[in-house]
Structure 1
Amino acid sequence: MALTLTPEMILVLGLVCFTMLMLVLEWIRADMVALLVVVVIGLTGLIPSDRVFNGFAGNAVIAIIAIMIMGAGLDRAGVLGLTAQFVMRMARGKESRLGLVINSVTSLFSAVIPSQALAALMIPVTSRLSARTGVPISRLLLPMAFCILTATNTTLIANSPLIVLNDLIASANANLPPGAQTVPKFGLFSVTPVGLALAVAGVLFFYLYTNKLLPEREDERQKVTPGRTESYFAETYGIVGETAELTVTAESPLVGMSIGEVEQLHGAPLILAIKSGNDARMAPPADQVIWVGSVLGVLGPREELNRFANNQLCRLSPRMRQLGELFNPTRAGISEAVIPPSSRFLKQSVGELRLRKRYGISVLAVTRGDQVYRDDLRAVSLRTGDTLVLHSSWKALQEVSEDKDLVVVTDVPREEQRPNKIWQAVGFFLLAKGLALFTNLDLSIAMMTGAIGMLLSGVLNMDEAYRAVNWKTIFVTACLIPLGWSMDSTGTAAWVAQEVLLHLGHASPWILQLSLALLTLLFSQVMSNVGATVMMVPVAISVAVATGGNPSAYALIVAVSSSNTFLLSSGHPALMMVTGPGDYSARDFLRAGVPLTFIVLVITLVAINLMYR
């Protein structure tokens with residue numbers, strides 16, 4: 001019996017179109033869009049009111065929270081530091097071997113750590129390895145990010161679309177036509193054969209073709225170390241000169257002026273520090289007033305510093321006598337940091353962030369693609385993937401990076417945080433995996449057991465656990481799950497499947513599966529992979545039921561294809577985060593992404609059909 005389009009179906013389709021449009025245009029924040037959608041679903045009664053917010057208590061969301069906490073615990077315990085040492089020993093400084101080892105190790109971690117969190121953890125590690133070996137970072141970061149996505153389907157532990165899949169299957173089972181067989185849920189390693197094939201393909205692809213696919217330009221980014229900052233930042237951003245002390249005399253017109261007013265003067269150097277009386281600090285805020293005897297730590301060319309000192313009646317000393325401790329390279333310096341998609345700094349101007357006052361960090365430049373901003377920085381509004389050039393103490397830099405608002409790219413001195421807790425971190429992580437694999441516990445309970453174990457054993461404290469959770473991801477996932485439920489409960493998914501079959505009804509199962517996979521990967525390029533999965537899985541199951549196919553295979557094809565997002569830098573947060581540090585262009589993504597997209601698509605279809613034949 002043919003389905004007719006009902007007002008409820010029209011409303012659901014309207015919500016789907018609205019969600020896609022807003023996620024693409026970014027007129028409204030993704031988490032706010034998701035919240036708006038779930039509220040509309042509740043107000044219109046598309047699903048029962050007592051189920052509207054069940055996504056927040058769903059197995060998928062709790063599991064994702066626990067996995068994020070455990071990933072942070074592994075980082076706190078120094079697992080990634082040991083990883084960098086292991087990669088160095090295995091690679092022995094050879095570029096081809098270094099890329100192979102980094103991609104292989106990243107693929108292993110990708111099976112257990114969410115992709116965005118893993119990218120944030122591995123970018124500094126890769127930068128450190130690049131700095132120590134001299135291998136251009138542009139030849140390392142893009143393959144690393146792509147391998148995160150090819151290997152993320154190895155287990156249900158770290159891949160949000162795969163975790164959400166079971167919740168969507170439960171909803172689909174409740175709305176199957178009479179007599180239809182229910183779709184079984186996926187186990188922790190149900191997808192492992194497919195994931196391993198994709199992971200191996202990604203590593204081999206870049207091992208064989210990195211030199212042909214990635215640009216051969218001279219890359220200076222591997223030189224970004226505390227000892228090489230001057231030449232690198234001069235060549236890349238035009239930040240030239242040397243540090244010096246500028247002492248304000250009683251005759252100086254700077255007396256009584258604020259730091260912000262001095263910075264507006266013609267020929268003013270970069271003001272990085274100030275000492276007034278016994279109080280010395282990095283990155284003085286714009287409203288701090290300069291008094292007689294204040295000592296300014298400044299950066300600029302020697303000639304310009306001399307000219308400014310003469311014009312402003314100040315004494316210039318090239319030797320850092322009073323501020324030397326602040327400018328000690330082991331304690332402070334210039335660094336680069338990337339704005340990740342989850343950052344609270346997004347869409348705020350540099351001035352609004354007040355980084356100097358809040359953290360003691362000076363922003364020297366902002367780069368976006370090929371454009372470098374150095375003038376009127378306070379008015380620059382930040383976007384995902386922007387690279388900031390900062391001057392700060394390493395301690396302040398570490399504090400702000402802990403909140404996940406910045407991902408530090410530069411190889412800077414970093415204290416090992418809790419290396420004495422490494423065995424507890426690894427032990428509780430393995431316990432969580434064992435519970436998920438060998439017991440009948442839900443994934444959420446198994447993963448949360450490991451997270452609680454890390455908290456009780458001191459690997460993390462509760463404040464660090466809260467900071468480890470990407471709440472934007474949690475809200476988007478929890479609020480979009482009811483949209484998938486409403487597609488099932490209102491019959492929208494069945495109607496869309498019916499319309500698909502009207503055009504492809506005589507096509508082979510391979511063509512149907514290919515069409516679903518292509519739609520999913522195209523949706524994932526412009527919106528979140530969770531959103532694409534939520535929208536497409538109900539349709540895929542309905543198509544499978546209508547044509548006599550295996551619903552598990554069709555649903556899995558959609559979930560795996562949602563990570564096949566290699567064509568655009570905006571296709572996935574992990575790709576957006578490496579664009580700035582690697583200085584990649586759209587052409588770089590297309591050159592490597594087009595063949596890899598095709599390879600992943602073919603392997604996905606073949607491997608899943610072999611599993612469910």
Structure 2
Amino acid sequence: MRKNPLGTQVPPSQSLRKRFSALQNLPRFFRLVWATSPSLTLGNILFRLLKAGIPLAMLYIGKEIIDEIIRLAGTGGAQRYLWTLVAAELGLTIVSDLLNRCIGLFDSLLGDLVANKTSVDLVHHAAQLDLYQFENPVFYDKLERARRQTTSRTVLLSQVLSQMQDILSLGLLGAGLVAFNPWLILILVVAVIPSFLGETHFNERTYSLTRSWTPERRELDYLRYIGASAETAKEVKVFGLENYLTDRFKTISDKYYLENRKIAIGRAGWGYLLAALGTLAYYGAYVFVLMQTLAGLITVGTMTFLSGSFQRMHGMLQGIMGRFSSIAESALYLQDLFDFFEIQPTIRANTAGAKVPRPIRRGITFENVSFRYPDTEVWAVRNLSFTLQPNEKLALVGENGAGKTTLVKLLARLYEPTEGRILLDGLPLEAYSLAELRASIGIIFQDYIRYEMSVADNIAVGDIERRDDEVLIAESAQKSLAHEVVERLPARYQQVLGKRFQNGQELSGGQWQKVALARAYMRDAQLVVLDEPTSALDARAEHEVFQRFSRLIEGKMAVLISHRFSTVRMADRILFLENGQRLEYGSHEELLVLNGKYAELFQLQAKGYL
């Protein structure tokens with residue numbers, strides 16, 4: 001396997017056999033199209049069937065008109081048949097234009113619906129996949145290739161239907177051509193095959209290049225984003241990153257350009273030579289028809305019919321061959337979309353599982369739980385055992401990378417333990433309905449998402465099923481202190497946050513955190529988890545938030561992750577983690593008496609306030 005200039009492995013060029021094999025994706029694609037809109041699909045096909053017969057009819061009427069004019073010029077007579085033919089040609093022209101517009105309309109509507117459905121299906125499927133898969137760059141390449149197909153593959157629909165239409169027209173024209181002289185068909189095929197093979201070869205190379213450069217194109221998109229976005233503008237300016245970013249972008253994009261230029265130059269050069277060969281064959285057939293006309297073997301009208309049929313068939317056959325190559329290429333890309341849909345999660349949504357008991361009576365127990373990420377040898381959590389009792393507040397303490405957030409993700413079944421098990425009221429977590437389990441847990445992560453939507457939507461994500469409950473949203477905002485922030489916004493709860501969209505309003509870090517905290521108050525959760533919930537708040541706001549939060553978690557279980565010992569002290573028990581393992585466990589007072597790592601860090605932090 002060769003490598004591109006950046007060292008990324010490039011798959012070998014796709015063989016013609018593989019391109020034919022890729023056409024097997026088309027039935028699945030058309031099942032998707034049919035499921036999207038049977039009426040639009042059927043209507044589109046019917047319009048194209050009607051349109052397919054028009055070229056032959058137009059050419060035949062044209063032949064009859066010419067022969068009739070020559071007859072009338074030589075012998076005279078009634079002109080009714082001539083004007084009937086002219087009227088028929090006019091009618092066909094009008095119908096042809098109407099069919100073209102109907103086909104274009106149905107292509108557009110159906111293409112949009114297919115793109116929308118594919119995007120919806122992709123989002124739904126991605127939501128079912130495991131969290132660790134999103135943390136894998138190989139998976140991201142697959143996701144990126146699939147995402148590109150949701151919009152670009154809508155052209156494939158029109159291409160395949162056009163191919164069917166042209167093949168039918170070609171068959172009808174071919175039947176007419178064979179009736180006069182079968183040798184013209186052979187000349188026609190010879191004229192087109194070289195050009196087809198050339199296009200197929202260069203499409204293979206283009207697909208191979210595009211696929212192998214997926215990681216680099218993702219990096220280009222990322223560099224384009226961080227080089228020109230509101231989120232990164234401050235650091236780009238302060239650290240003077242513009243030259244570094246533009247130089248890196250230019251280096252990668254120039255190398256891609258050079259690779260693509262080789263293919264483009266080869267396609268243009270060979271394409272011209274092969275097309276010229278086809279043109280010579282076409283004019284050879286044209287000369288043959290003229291000679292037969294001069295010899296009196298065929299009429300002038302028949303000559304016009306044959307030359308017109310040959311010209312149209314030559315253009316159609318070129319289009320069919322070229323479109324076939326494009327369809328085969330699109331089908332190869334379409335495989336990327338279907339491959340993504342074939343990826344399955346290891347954590348299955350147990351829809352038939354047990355309901356989470358309300359209230360939880362025996363708590364949540366970790367029994368010798370260990371976890372490590374796929375394809376790694378380092379344990380993120382190792383041999384962890386403890387029980388979170390009902391109504392208990394547990395604080396997780398430890399240095400960065402100690403496994404605190406990983407533990408929370410295991411608790412919510414975002415990860416599955418590599419070893420050991422997690423029990424809820426004596427049953428393993430996998431015995432419960434996954435939706436039920438997650439609905440019972442309210443988590444606000446430290447790296448919460450700042451949705452560039454309205455304030456109301458930002459809060460409602462805590463329980464999206466109740467997004468229309470304006471009273472609950474307002475109450476949640478008051479409990480998290482976000483209401484004071486909202487009152488100063490022009491559109492209050494309907495104010496769009498962030499600067500991505502028009503009239504958006506940006507918030508400070510502390511203000512965003514209050515909005516995010518309101519999400520915890522939206523959900524009637526039995527277990528509330530806050531991961532560094534007040535890191536962006538000042539001391540006064542932090543104190544008030546926790547006064548309110550302590551009332552929120554009355555009668556519930558809570559897990560707090562914090563580096564601030566003022567927060568940790570409110571917990572009933574504290575679990576100190578180091579390298580994913582349980583180092584110390586007990587109440588604040590018990591750990592101080594133990595005089596271990598927790599006591600050392602507590603005293604260091606306390607000195608900072610003296």
Structure 3
Amino acid sequence: MTTHAPQQAPFDGKAFARGLGTQPGVYRMYGKDDAVLYVGKARALKNRVGSYFNATPKATRTMAMLAQVVRMEVTVTRTDAEALLLENQLIKSLQPRYNVLLRDDKSYPYVLLTQEPWPRLAFHRGPRALAGRYFGPYPSAAAVRETLNSMHKLFKLRSCEDSVFRNRSRPCLQYQIGRCSAPCVGLAPARDYADAVRRASLFLDGRSEELGNELTGAMEAASQRLDFEEAARLRDLVTTIRKLQARQYVDGQAADLDVLAVAMQGASACVLLLAFRDGRNLGTRAFFPKTNGAPPEEVLSAFVSQYYGEQPPPREIVLDRDVPDRELIEVALWETAGRKITLKCNVRGERAGYVDLVKRNAELTLATELASHAAQSARAEALREMFSLAEAPKRIECFDISHTMGEATVASQVVFDENGAVRSQYRRYNITGIEPGDDYAAMHQALERRFRRAVEEDGILPDVLLIDGGKGQLAQANAVLKDLGVSSVYVVGVAKGEERRPGHETLILPDGRELRPGPESPALQLVQQVRDEAHRFAITGHRGKRQKARSTSRLEDIPGIGPRRRASLLKHFGGLGGLKQAGAEEIARVEGINLALAERIYATLHGLPMPAAGTMEAGRD
């Protein structure tokens with residue numbers, strides 16, 4: 001007799017919705033095997049969830065999603081703002097199939113004003129780990145540099161790194177061309193520099209009108225006390241700021257707004273953002289979210305929720321179309337930002353002109369992106385034909401080794417898919433335990449670490465593996481894969497061409513054949529693109545490791561030198577460079593350092609034999 005497992009009862013969405021309250025919150029839809037299908041927010045959970053299961057006609061995409069739902073979960077929040085934040089966090093972590101997904105981008109550029117006795121004004125990109133204020137994000141690096149150019153001219157704040165600042169003995173070129181007040185050598189009084197920092201903050205905060213009024217008052221005060229030189233300086237500063245304001249107003253106001261438009265072709269979308277801060281046009285930035293077939297208004301709604309869930313919103317966000325849950329998003333952003341945020345559509349006047357401009361640029365940008373994607377697909381197809389593969393490779397990896405005379409050896413792994421580089425999956429491997437300069441051993445170690453983990457954890461394997469090197473490097477790759485029992489990867493060596501000329505590389509195939517496709521080959525162009533990216537990534541990692549090794553204090557290797565003594569030494573001499581220039585007697589003047597320990601420090605820093613142990617013993621700190 002054959003038995004059948006009981007079929008699971010279909011999910012009763014109406015009954016589930018009836019059991020919910022009218023509080024704000026987040027709901028999650030699950031399919032088979034607990035796969036998350038969709039995450040959404042709601043001002044009133046009962047109404048929102050119930051709307052999915054009423055008799056109102058729905059889009060094909062929504063019906064397909066609902067047909068897969070086997071259960072739902074909800075999380076009640078206190079406010080709409082909490083629901084928005086939680087939705088963004090869950091979308092980012094769960095990557096639901098039917099949500100619009102804004103690709104995670106950690107590369108937003110900022111202007112950084114550090115928090116230290118003599119603050120530095122600089123370009124910043126990446127994690128916000130340094131103490132200070134971060135102004136932005138800006139749409140592009142060019143916008144940040146343009147802002148910094150104006151700021152240094154106006155306020156003359158330093159831009160140099162702390163290691164340079166601490167060791168200057170005379171003013172640098174920035175002082176000579178009028179872009180820094182040289183606080184490093186005491187030419188800027190502390191009070192004046194603090195005033196410049198405060199005024200720079202006002203300007204970057206978009207309070208240039210307040211700043212202009214303050215400077216005008218200071219100019220008049222200087223004139224009354226007959227300090228005409230200071231009055232003239234302040235007058236020039238006010239004039240420059242007023243000029244910036246005059247040429248950058250929007251509709252006669254110093255606007256703080258973003259203009260957003262979405263363009264779509266099929267399932268591909270481009271959201272273009274044009275930013276104004278304090279009336280200054282900061283330029284545009286394009287985003288290409290994963291739409292999962294959502295209509296344009298849902299794509300734009302999801303973008304606004306996710307983007308401004310992580311980035312500070314301006315006071316006004318102008319959209320090229322109305323979006324679902326516009327009022328809910330508006331209230332949530334208002335609560336999150338602590339000030340009124342307005343989402344507008346159907347605008348008039350100058351703003352309508354900006355909307356039209358952004359729409360046209362979004363369409364052009366999307367067309368360019370799709371053309372680039374088509375070219376990438378054509379190169380992948382050419383690669384398939386050249387290597388006689390069954391289908392075009394969906395994942396290509398390339399490994400490269402970088403070092404300087406065996407120092408700081410680093411291996412890089414870059415990944416490309418059908419859309420190009422997948423930077424989130426790049427990896428670097430610090431190579432240890434080999435003879436310096438042994439590239440074969442370095443490649444063997446990197447590949448063994450990468451593929452052993454993939455085999456043990458049933459991870460993703462590439463369709464094509466490119467090895468930057470000749471037959472020796474290729475042999476290492478083949479040996480690693482054979483030892484691990486990996487046979488599905490097509491391995492190709494990429495040997496440099498004659499005189500290292502690009503386009504003349506030799507491709508060494510798994511069967512030993514050598515190909516020289518030539519610079520006109522689309523397949524070789526793809527190989528070059530991947531190989532060059534691996535080379536760039538390896539070089540960057542190697543230089544960083546080498547610099548860290550050279551700048552890391554060798555004091556760590558000296559017995560008796562702990563963190564506190566090391567910090568005291570570096571602070572006393574202004575860094576490792578100053579310490580190296582000091583004699584043992586001078587080092588011994590630092591608190592906590594006796595002469596015996598000072599002699600050991602001097603010997604270590606200068607590569608001298610360690611002095612014999614004396615009668616003076618250094619204790620641990």
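The numbers here are math on the coordinates, done by the rules we state, and not lab data. Small disclaimer: the values here were computed from a predicted structure and weren't measured. Cβ atoms are built from the backbone, for glycine too; each structure is taken alone.
Kindly point out which one of 1, 2, 3 the value 21 was derived from, the read-out being relative contact order in percent (Cα under 8 Å, 6 or more apart). Before the final figure, lay out each step's value.
Details: 1: 21; 2: 14; 3: 8.
Computing relative contact order in percent (Cα under 8 Å, 6 or more apart) on every structure in 1, 2, 3 gives 21 only for 1.
When distance in nm of label points 7 Å out along Cα→Cβ at positions 63 and 127 is computed for each of 1, 2, 3, which one produces 3.3?
Details: 1: 3.3; 2: 6.0; 3: 4.8.
The read-out comes from structure 1.
Looking at structures 1, 2, 3, which one was semi-axes √(5λ) of the Cα gyration tensor in Å calculated from, given that it came out as 49, 25, 22? Structure 1 accounts for this read-out. Looking at structures 1, 2, 3, which one was distance in nm of label points 7 Å out along Cα→Cβ at positions 359 and 591 calculated from, given that it came out as 6.9? Going label by label, the one that fits is 3.
To which of 1, 2, 3 does the computed value -21000 (helix-only ellipticity at 222 nm (-39500 (n - 2.57) for each DSSP H run of 4 or more, over all residues; to 500)) belong? The partial results should precede the final answer.
Numbers: 1: -18000; 2: -21000; 3: -14000.
Checking each candidate, the match is 2.
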